[in-house]
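**Student:** The structures come next, written out as structure tokens.
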Structure I
Amino acid sequence: MTKLWGGRFTKSAEEWVDAFGASIPFDKELVEEDIEGSLAHVKMLQKTGILTEEESEKISGGLKTILDKAKNNELEYSVQNEDIHLNIEKFLIEEIGPVGGKLHTGRSRNDQVATDMHLYLRKHTEDIMSEMSHLQEALLKQASEHVETIIPGYTHLQRAQPVSFAHHLMAYFWMLERDYGRLTDSLKRLNLSPLGAGALAGTTFPIDRHYSAELLGFDGIYENSLDAVSDRDFILEFMSASSMVMMHLSRLAEEIIMWSSQEFKFIELDDTFATGSSIMPQKKNPDMAELIRGKTGRVYGNLVSLLTLLKGLPLAYNKDMQEDKEGMFDTVTTVKGSLKIFAGMIETMTVNTDVMEKETHSDFSNATELADYLASKGMPFREAHEVVGKLVLVCIQKDIYLLDLPFEYYKQASTLFEDDIFEVLKPKTVVARRNSAGGTGFEQVKKAIALAEEKMKEK
């Protein structure tokens, strides 16, 4: 088969060489974007007088026919035609005849593929942001129902202070809000058109790049043709933001895995998001959370792979850049799927409030409250810290907790203690009193939820 670019070649590559160099097995993912870009290009070619109205209508009609076939999975792509661009051009020429060859006037595959990826990533970034909003809504719903549900808070995975379960969930809401902001900001740089930059130097044809950019919904054009065809910053920025999304999901996945274990029993996942064991009939494994935790690594890998690919490339286009697509496709699929799965997990999980409450009575996470109590009565905090530490030691020796310790021990430790101390030590009181801005106090949590709900209305 003669290549569309084969005029200066005297021999053809062997089939296995063609197969190695072809990108069609994966860049066929861009078929709709490639045709969308071509439709805009041909309309621009007519506007500028490069194509006649008749030629433009014939080419546009052929492209729309091919698009319908693509949507119905009726296209048979050929490795011999290398990539999505040449495959579609071949289909077009077969559909409408030699006039189809005029479509490529004033452009190169270099600016064409860059345009395709801008279109693809813009669409999928918006889809990912939508899935992110669904997860935020799920977190908000659970948080709204559990403002006064108390859970042990941890540092170093050791019991630290009791917190509102809603407060814990809302921490992830705000992480995702930052992720949403990063993706929103990335669209400013993503939504530029490279179409018409040619192979690297522009074109002699009187094209109108601003018009084709407008047709495709871009905010503007790349001002430098070399930059237009060699830039992959927009993919790197997307992958970087995606890596942070996955890092946040992985952290929450780790907690979901722990909370659903026999040792914690804080939550139970819906059966839809768990699996069983082939040998142990009692098992209910949090496999979806574990998979998301695991898939985080592949998203990181895609970012590092593209950074490494680009680090030594001279301007403008190099064949190395064919390797930019599979990681991008994989990141889109992984992040979108992970967000969707997580929203379902959060929406349907059962929160075992009784277990959480029992656990907050079975630790020393209210010890800081004792130190604050003494400090509020004038004792230097460092001295109060030591007094409370000694009381905790007494409790450990007696195998009891601070709420179980007789009042006489408190009076022996400091005359500043009064009989209101047992009310102060109740986990619910401990949480409610943490009323500083952004704290876990119930009133602060309600304010945070209200603010978050306003944020969601803006999207």
Structure II
Amino acid sequence: MSNDSSIAQIAAILREEAARLGPGARLPSSREIMRRHNVSPVTVSRAIGQLAAEGRVVSRPGSGAFVAPRQAVRGQDPVDLSWQTVALGDRVVDDGPVAALLAQPPEEVVPLTGGYLNPGLRPDRQLAAAAARAARRPDVWAVPPLNGLHELRGWFARQAGGDVTAADALIVSGGQAALTHALRALAAPGTPVLVETPTYPGALAAAKAAGLRATAVPMDRDGVRPDLLAEAFAVTGARVFFCQPTLHNPTGATLPPDRRAQVLEVARAAGAFVIEDDYARYLTPAAPPSLASMDAHGTVVNVGSLTKILSPSLRVAAVVARGPAAHRLRAAQLVESFFVARLLQETALEFVGSSAWGRHLGAVHAEIAARRDALAAALAAHVPGAEVHLMPIGGLHLWLRLPPEVDENALVEAARRHGTLVSPGRMYYPSEPPGPRIRVTHMAAANLQVLTEGVRRLGRALDSQVQ
């Protein structure tokens, strides 16, 4: 037997051995292979090297050769998984917009997009102290009450206001999970759900994943128009309306009290639920009373969260609901995820019950006002072609209307090339947008100087598109 044929034969034997043993298993030692097959050390070494080149084994000096993790073997066709497209059907889960909002910017790029506090504003040290205190509480690693800790539910109930009680609140894993739970619980697959237009992309993605048809209801500078909301209910037969009445994302609009009452009247007349995403209640010192506090008929399902004001990883939120809707929400939470980790709940309770909570709110409100004003001034100076929709009472963003001749996608890409990131307006619309828009965020930049530099880069990008 020639040397080459010996190598090929041993390689074939080892391929079969690797397939039989499975990923991570150790192949017989070189000495054992030599003894079994009466071959030289060089033959064994070259055979193992051939399998390593094919991606079948991984050699670890001093330990031996191990079967590689399952993957496409170089030189062979990859496994055909196309059958799954038939089995999965035509329902699509589109994570693109949400992933774009959560993506971390490259170094040297100024982020004018994002949805959380700048790391310098996060109360990390105080949260760590709260977590340490929480970890010392009795039963912190035990199963919590399935609806959430009573004290934490009571705190969220007081934040919602009105006659909301702890019994009406359910603790869930963050605002996005709350929206997903609410949409799935309140609307059947294939039915319409009304949304403001534009609206939060995460809500559009959650509705699509639940098999719902998002139908747009127009807004003005004061928020959703009640007359058009009533018309949309009548035309579509929808029984759910999703809205952000305080610091709407992306426009920054806040519904005035009289219009809030009208929205509730319209929904009640339609026999429909209102999902109130109250995500921004702590991002302004001037938040109006929630829709939930004005609701006497179980119309409103309120979502409140601590994530935006504290930390992306503090995934603690509450859903407030009454009647059969509340029962269904609790049942859905239990079936899908059991409960929120008790340590997270205890940590949140420790923090909001401490003096650090009030100090943190004051610091964030002051920083938001300073950054909002600095962003508006920088836009006026460096991006005069973009029109600010309105100056919000707080929040993290400004919504900009671009000159009609601007290609929105081209501008976003040009801004990236110039070293800054912005959010394209298209992803905020459930249907065709009225024209080019972008959302710019003041909170992601490291400081005011970096924020201004990011706006300068955006201005240069826009100039490159309109020349």
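Since every read-out is calculated from the coordinates, none of them should be taken as a lab result. As the structure is a prediction and not an experimental result, all values here were calculated from the model. Cβ atoms are built from the backbone, for glycine too; each structure is taken alone.
**Student:** Out of I, II, which has the highest value for distance in nm of label points 7 Å out along Cα→Cβ at positions 65 and 401? Let's see the in-between values first.
**Tutor:** On the way: I: 7.6; II: 7.0.
Of structures I, II, the maximum of distance in nm of label points 7 Å out along Cα→Cβ at positions 65 and 401 occurs in I.
**Student:** Which one of I, II has helix-only ellipticity at 222 nm (-39500 (n - 2.57) for each DSSP H run of 4 or more, over all residues; to 500), as calculated from the coordinates, equal to -20000?
**Tutor:** Details: I: -20000; II: -14000.
Here the read-out was taken from I.
**Student:** Assuming 25.5 is Kirkwood radius over Cα pairs in Å as calculated from a single structure, say which of I, II it is. Spell out each step's value before the answer.
**Tutor:** Values: I: 26.4; II: 25.5.
This value belongs to structure II.
**Student:** For structures I, II, calculate FRET efficiency 1/(1 + (r/R0)^6) of positions 241 and 313 (r between Cβ atoms, R0 = 30 Å, to 0.05) and state which one comes out highest.
**Tutor:** Across I, II, FRET efficiency 1/(1 + (r/R0)^6) of positions 241 and 313 (r between Cβ atoms, R0 = 30 Å, to 0.05) peaks for I.
**Student:** Between I, II, which one scores greatest on distance in nm of label points 7 Å out along Cα→Cβ at positions 209 and 449?
**Tutor:** If we compare distance in nm of label points 7 Å out along Cα→Cβ at positions 209 and 449 over I, II, the biggest value is for I.
**Student:** Same structure again: Work out which structure the value 22.5 belongs to, where mean projected area of the Cα convex hull in nm², for residues 185-416 alone was derived from one of I, II.
**Tutor:** I
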